[in-house]
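Alright, structures below, take your time with them.
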Structure I
Amino acid sequence: MKRVRQHKTPSWSDYLTARIAQCQHPRIASLLSQLPDPATPLAETPMVAMDFETTGLDANHNDIISIGLVPFSLDRIQPAAGNYWLLAPPSGLKRSSVTFHRITHSELEDAPDLALVLDDILNALTGRLVVVHYRQLERSFLHNAVRDRLGEQLLFPMLDTMSIEAHLHRQSWWARLRRWSGRPATSIRLHESRQRYHLPPYTGHHAYVDALATAELLQAQIRYHFSPELPCGELWR
C-alpha cells in the first residue's frame, strides 16, 4: 500500500478551531465545524466531488460560471443527488473563455449570481469531504466568491485527485528517471488520469460531468493504491 505523506504545515486542526471561533456567518461555521474527522477511514467518509467552470484561471480577476456537485462514497456514487448551477459572472463573460467551456451568453442570460444559491451550495458541502481535481483552482475561486459576498474566509481541507496522481507519477524515482532521460512528464490532467485506470472517456469542461469523473477517479485511485481503512486526513490537503 502506497501512502501519501501527511500534510502538517499548516495544521488544519489548529486553523479550523481558530476560524470557527472567529466566524460570523452561521452557514460557514456549520460547514467548518462539520467536516469529517481526519481519523475517519476513507471507507466511512461521506464525500462530495466538486468542479467549477470559470471565465479564466485567476481567482482574483475571473469568476465562477458553473458548479457541479456529486455526492458519493467509496462504494457508491449518487448522480441523481448531484447538483448543477449556471451562474452569472459579475465581470461578464469573456469571448475567449466560451470556446473552452462552451457556455454561451444566452445560457447565462437568466442565471443567478452565486449569492442567490450559495446557501444551497454550502448545504451540499456540509458534513462531507470535498473532492476535487486540482484544489488550487476550486479552493481559491470558492474562497474569493464567499469573501466577496459574505465577507468571510472559506478555507478548508480538500482531497485532490490530481495531487494523488502527481505523487504517483511526478514525484517517484521512476518519474524523475523519465524526466532525466528526456521523456515528457506523465499527464495528470483529469482525462489522462482516468485513462490509466481504464475508466470511460467523458466530454470534459462541464462542471457536473467533471465532478462525476472526479468521483470515479478517486474510487479507482483508492482501489489501486490505498487501503479503504486509511484515515481521510492522510490524503486531504
Structure II
Amino acid sequence: MNEALYEGKAKKVYATSNPDEYLVYYKDDATAFNGIKKGTIDSKGVLNNKISTFFFELLTQNGVPNHFVRMVSDREMLVKKLTIVQIEVVVRNIAAGSLAKRIGWEEGRKLPSPVVEFYYKDDDLGDPLINEDHARALNLATDEQMKALKQWGLKINQILSTFLKEKKVELIDFKLEFGLHNGQLLLGDEISPDTCRFWDSETGQKLDKDRFRRDLGDVEAAYKEILKRLTGETC
C-alpha cells in the first residue's frame, strides 16, 4: 500500500516507489465556497480523472509542460512530484461568478480580451485576490515566475478555447495551479468541470460545478457530457 501524503477537497495524494512521482486518486467529494458547501457527485472522481487526462495530453502535444505522466486506473493518475507555487492563476474570457459581481457586469458578457487574475492559496484567508506586488511581498514567486504564470495561463487559454469551440463548448473561465519539478515550472492539479466553467456554446447550458454550487441539478450528467464531447466516451 502506498503511503498517503495528503488529502484535499477533491483528491488524495500517495507516495510511489519513485521519489519523483506521486499517485493522485480522484474522489467523488464536492465542495464549494471555500468548503462551506459540501456534497458528493456520483462518479465525479472517474470523470475528472479522465477529463484531466485528456486535457493534460492535449496540452503536452501543444508544448505546455505539466505534471501528468499517465493514467493508472479510472480514478488514479501518476504525476511528477511538484513543490506547489501558492498562487492560483485564473483566466477569464466571459464575465461570470465573482468577476461579474466584482465589476458589476451581467453574467455572460464577453470580456474585450482575456483577464488573468492571481489568488493567494490560503484556505484560512479565503484565497484572496492578489497582484504581482503582493506575490513579491509574500515571497510566493519571483518576478520571472509571475511573468511565466501569466504567459502560460494565456497560452493554455488559447489552446483550450480553440479546441473546445470545435466541440461546441465555450470556455468561460478556469483555474490553474503550478509547481516546481527539479527547478522547472510545470502545470499541476487538474483541468476539469471542477476547475473550469464550461457552457454549451449554442444553449448556454452550464456543464460544470456551477450546477452543484447553484443547486441546478443534473451535475453528474453535465460532467458526463463534457467527457463525451472530448472523447466520445460515455461513462
Structure III
Amino acid sequence: MKRDLVGKALMKFASALALAAVLLFVPAGTVHYPNGWLLLCLLFTPMAITGIVLMCTNPALLERRLASKEDQREQKAVTWIGSLVFFLGFVSAGLDFRFQWIPLPSWVVWAASFLFLGGYGLWAAVLRENEYLSRTVHVESAQTLIDTGLYAIVRHPMYSASIIIFLSMPLILGSVVSFVIFLAYPVLMVKRIAGEEEILSRELAGYTEYTQRVRYRLIPFVW
C-alpha cells in the first residue's frame, strides 16, 4: 500500500513539475527565464519536503492531499476554473517575459518570494493541525471539528495560505498581466467556501456553533 502511495505521489509531483515548466518556458521561448526557475524552486522544493515528511509521519494525510476528484458539481466547476486560471496565468507570465510587456522591479520579485514562503509556512502549519485536510470537499465518518491554533482565528486558514501563495506566484514571475489573471483565485475561494460551509454545517458535528465563535472565514477582522 505504501509503495503504491509513493508511486502515486512521485507521479503527481513529476507531472505537476513538468506541466509548470512547459507552461512557463514554452511561451517564454527560452529556458533562460530566471523568474521561472525561481518560482519552480520555491514551489516544488518545499512541496517535495512536505511530501517526504507526510510519507514518513502521516501517509493517510498525504493520500487525502493527493485525491483531486470532486463529487459536488459546483466544486467541480470551481476546480476546473481554478485550473484554467493556473494555465492562463503561467502562459501569460511566459509571454510577458518573452515580449517584455510590463517589467516589474526586482524588489517586487524578492518581496513576493518572501511572502510566498510565509504563505507556505502557514500552509504547513495548517497541515500539522488538521489531519483531515483534503483537496476535495467532503466529511469523513471519523472526522472531528478542529477549532484550535489557526482555526481559532479564521475558519479556513488553508485557503488563506493558498491565496497568499497564488497571488505571490505571478509577482515572482515578474508579470503584472499574470497577477491580474490570478486575482480570480480569491473569488473562486469565496465561492468554494460557500459550498464547503454548507456541507460542513450539515455533516460535521459542532460546525454551526463553531461559525458563531469564529466569525472570520479568511482574513481576521475583514471576512
Fill in the blank from the handout: The value 2.8 for distance in nm of label points 7 Å out along Cα→Cβ at positions 77 and 133, derived from one of I, II, III, belongs to structure III
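When relative contact order in percent (Cα under 8 Å, 6 or more apart) is computed for each of I, II, III, which one produces 26?
Working: I: 30; II: 18; III: 26.
Label of the source structure: III.
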Practice task
Taking -24000 as the value of helix-only ellipticity at 222 nm (-39500 (n - 2.57) for each DSSP H run of 4 or more, over all residues; to 500) derived from one of the structures shown (I, II, III), identify that structure.
Solution key: III
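No lab work stands behind these numbers, since they all come straight from the coordinates. Computed from a predicted structure; not experimentally measured. Cβ atoms are built from the backbone, for glycine too; each structure is taken alone.
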